[in-house]
Structures are given as structure tokens and as C-alpha cells.
1. Work out which structure the value 7, 22, 32, 25, 11, 2, 0 belongs to, where P(r) over Cα pairs in 10 Å bins from 0, in percent was derived from one of I, II.
2. Upon calculation of Kirkwood radius over Cα pairs in Å, for residues 34-129 alone from the atomic coordinates, which of the structures I, II produces 16.7?
3. Give the label, chosen from I, II, of the structure having the highest value of distance in nm of label points 7 Å out along Cα→Cβ at positions 98 and 154.
4. Check the numbers for FRET efficiency 1/(1 + (r/R0)^6) of positions 90 and 170 (r between Cβ atoms, R0 = 35 Å, to 0.05) across I, II and tell me which is largest.
5. With relative contact order in percent (Cα under 8 Å, 6 or more apart) coming out at 12, pick the structure among I, II it was computed from.
6. For percent of Cα pairs over 15 Å apart, for residues 18-57 alone, the calculated result is 48, so let me know which of I, II that is.
7. Given a computed value of -24000 for helix-only ellipticity at 222 nm (-39500 (n - 2.57) for each DSSP H run of 4 or more, over all residues; to 500), which structure among I, II does it belong to?
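Throughout, read-outs are computed from the coordinates displayed, never taken from laboratory work. These numbers come from a predicted model, not from an experiment. Cβ atoms are built from the backbone, for glycine too; each structure is taken alone.
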Structure I
Amino acid sequence: MQQASGKKIGWVSAAAIVVANMVGTGVFTSLGLQLESLRSVWSIILLWVLGGLISLFGAFSYAELGTKLPRSGGEYYFLSRIYHPILGYLSGWISLTVGFAASVALAAMAMGAYIGKFMPVSAQFIAVATILLVSLVHSVNIRQSSHFQNTFTALKLLLILFFILACFIMEPVGAPLELKTSWHTELAKPT
């Protein structure tokens, strides 16, 4: 992870980038929708375990490709080398336009929706302002960018830890999910 100027990021910043990419917005957004729809703790746990296994198989596939084709470039290089350069080119454009841009937009929209509940500002404005501000911070220099990344990754992990601890401290509101409800209930429930 080296820039053209020869400046490098350290292992802490590299780890923060990986953690920030792996622990995405879904932790803060999709879990609530799952709880609302499924109402079964075991179904949600099974869903997350299956998702984790699928992700693990994907990671194993990338690790194998990386050992067989040890060169930077990721999907672009793998697809160009194994199949045809046009597939690498298309993969790069899809990653740029859909993979990266869409995930950044979704994260900003989720942040805008949450902050918009506490401030009299539109969620769209907060989302656009967030993307512009983060882009500006990352464009200053690599030291500033690394510090920003490390800080916000730590804040994300602390927020998750706070939510976990809050589950043990706060009283449940409404009808809490019961652990005795099994996934058999979900399968038997007519939709």
C-alpha cells in the first residue's frame, strides 16, 4: 500500500482499512430489518453464520488466486489473466461504479437517515455532505487520511461494543425476542 510519492501507511492503518471494509453499514441497518421480519433469534444467527461462511469461502478463493497469481490488481488481474482482458476491464468498471460508489452512497444515506432523526436537516443533505467531507479529508495527505481512517474505524467498533453492552444494561422495550423461539417456528409460520 504505497503511494507514488513513496509514502506508506502503517500496519494499524492497513488493519483499520480492512476492518472498516469488512464491518460495513449492514451491521447498523440490516439487522433491524431482520429482527422486524424474522422475530426469531436463531433464524437471525443462522442467517449471519451462513453469510459468514459464504464470505469465508470467498476469502479462501481470493487467497488461492493470490497465491497462484501473485501480483497486484485483484479481480482485474485475475479475470484478465484467467479469462480475457475485457472481463478484467468490465470488472474494474463494475467495481468502480457499483461496488465502491454504491456502498459509499448506502453508508452515507444510512448515516444521513440516523443523524436526520436528531437534527432538522434532510438525510440527503447529510449524505452528500458526508461524502464530500470524507473525500476532502482523504485528499489532503496520507498522514491525515490514515489518522481519519483509524479514528473512525475505532469509533465504529466502539459503537458496536456500546450496542452490545446496552443489550445487557437496558430494559427491553416492547416485546423482546425470546431465545426459546426456534427456527422451526419461522419455517412453520405462514407468510
Structure II
Amino acid sequence: MARDLARPVVDLSGNTLAEAVEMLAIPHRRKVALRKLMAAGRAGTPAVRAGLKHADPEVRIACCQVLDHFMDEQALPELAANVSHWHPGVRAWSIHALACDRCKEGTCRPGEDDVIPMVVEALLHDDDRNVRQQAAGMLGPSVLRSEAARAAVQRAHQHDPHPAVRKVAGWWVPGGPRFRKLRT
């Protein structure tokens, strides 16, 4: 018997948003659950905020990805708490959700004065190179507005032990290709 290929394999249309957050913990349902939460937009943020406290780091990562697009001011304390989570993917995505302006839809953006110190700390002191690389990329657009961001990016460019972090930081130092674009 041939399977109807037009029918979705996993249909979450009957599930609540809270159930979709729980399904983020199931690898074969994660993509569909993430799509449902992204499609819900701001209506999904209460469930997504709860997911920032989930025991499974993959759930937290996906919730950070949703909040990266649909930032909710009430989620800022949970996102900030995840910057120091034990899992490097959670740390990297919480930094991204807090610091990236490019992905945001709507007007809620955390203040740079609150976010930059956390991102600087991650860039200069996190043990995981992927977290430091994410932090360098997120601090970059702020180097003209923040002395702390500029100094941290320059230090990482000169002294970080990993070449990928030094490379990303180098994009944002004076004379770097993205720094030049910021000035124009």
C-alpha cells in the first residue's frame, strides 16, 4: 500500500504550543515543533519562555532560536540566565538571541548596556570556542557604539587561542572588512 506523500509525516496542528515545546525534546519531531512555534510568532512566546527552563538543552536551544525572531521582554531574565548554562549550544544561542538585531521581528530589543557586558564576558572567558565565536560576531556591530565591545573584539582578535574566533573578531576590528562597512 503506497503512502500518501502529500500528507505530512508529523502533524502538530492539534497540539498546544506547550506540547510543541515538549516535542522539541524528541529528535524526529523537533523540526516540525520548531516550525509550529515559529509560525505562532509572539503568541507562542509564553510557552517558549517556559522552554528556556527545560531540562533538555536541545529544547532550550530551539526556544532561544524562536526568541531570536520574536523577542519577548519578559524572556530577558531567562535568556540571561542561559548565558551561563552548562551546555555550550545553549550559551551560544542565548547570546545570539540577546544580541542579534538582524533577526528580530517587531520592536522588542534588549538594551545594549545590559547585553554587551554578558557577551564581552563570554568572548573573553568562555571555555568553548563556538560560544566565543558567536560572541565575537554578536559584539561586532556594536564596536562603534561601545568601547567595551571594541576592546573585547580587539583582544580576542589578538589573543584568542582558536583561529576561527580570531578570524571573526578580525572582521570587526578597525581595518577589518565588516568594520569598514559599519563606517560607511
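1. Details: I: 7, 22, 32, 25, 11, 2, 0; II: 10, 34, 29, 18, 7, 2, 0.
Clearly, the read-out refers to I.
2. Working: I: 16.7; II: 13.1.
Label of the originating structure: I.
3. Biggest value here belongs to I.
4. Numbers: I: 0.10; II: 0.85.
If we compare FRET efficiency 1/(1 + (r/R0)^6) of positions 90 and 170 (r between Cβ atoms, R0 = 35 Å, to 0.05) over I, II, the biggest value is for II.
5. Details: I: 32; II: 12.
Going label by label, the one that fits is II.
6. Details: I: 48; II: 30.
Source structure: I.
7. Values: I: -24000; II: -18000.
Considering all the candidates, the number was obtained from I.
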